[in-house]
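S.K.: Listed next: structures, encoded as structure tokens.
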Structure P
């Protein structure tokens, strides 16, 4: 159980992302974080994260480094997926004029900026890109 006085790391989406700007990438964590973000379920994510939890809880700096590493890996994974989709669009419909990000992850401003910086295409995020925007 986590209390208010401890860092809780129950899944990748834990409220640590605001700390990402203050951390640095821990290269040793990148392969594991990549596996976690690619895991098909939260249960699988939690299982993969268990070896990393004690290291992240060592200090606030470790938590910030974890958040920064997750942010970096997320950006890399989204950009790699976008590269594939844009290549397919270039081959079938003659290209793209912009990118639309949806889902809760689309609210990650650093991610949107990384996508824009990589592709130099307009990036659109709907006003409510998450599940609440479906109705």
Structure Q
């Protein structure tokens, strides 16, 4: 069987999709979980009030950045081949989702506009960095 056929077999494609989904779910579950804990602990205001304190937005950006990097790392580790490409795909999906979030919430007054913009634009480089950390030192 040719190398191309091996790289594009249904099993490998399935593993590729699962790697990206696993990274995405890690980011979403961790982010929303910490959000829920911080709301319950009354660190964050109730969701319907929005979050207008820049320090709280920086806190959210900080842990979401760590989780996004971890999502890229997980995706790269689970990828059947080309781990950085898989992490990049996750980052592109994050950029698309983040941009949709910016557009959807722009006029809702939920907080400063810089926060969702930074979430959108940092997703791709953080996923790539997570992927790079996963593969550095790996020998073929």
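No value in this document is a laboratory result; all are computed from the given coordinates. This is a predicted model, so every value here is computed, not measured. Cβ atoms are built from the backbone, for glycine too; each structure is taken alone.
S.K.: When mean count of other Cβ atoms within 10 Å over residues 43-50 is compared over structures P, Q, which one is greatest?
M.R.: Largest value of mean count of other Cβ atoms within 10 Å over residues 43-50: P.
S.K.: Output the label of whichever structure in P, Q has the greatest value of relative contact order in percent (Cα under 8 Å, 6 or more apart).
M.R.: Q
S.K.: While we're looking at this one, here's another question. Of the structures labelled P, Q, which one yields -15500 when helix-only ellipticity at 222 nm (-39500 (n - 2.57) for each DSSP H run of 4 or more, over all residues; to 500) is computed from its coordinates?
M.R.: Here the read-out was taken from P.
S.K.: Looking at FRET efficiency 1/(1 + (r/R0)^6) of positions 83 and 115 (r between Cβ atoms, R0 = 30 Å, to 0.05), point out which structure of P, Q has the largest value.
M.R.: For this comparison of FRET efficiency 1/(1 + (r/R0)^6) of positions 83 and 115 (r between Cβ atoms, R0 = 30 Å, to 0.05), the top structure is P.
S.K.: Hey, another quick one. For distance in nm of label points 7 Å out along Cα→Cβ at positions 59 and 123, which of P, Q scores largest? Please report the intermediate quantities before stating the final value.
M.R.: Numbers: P: 3.1; Q: 2.4.
Structure P gives the largest value of distance in nm of label points 7 Å out along Cα→Cβ at positions 59 and 123 among P, Q.
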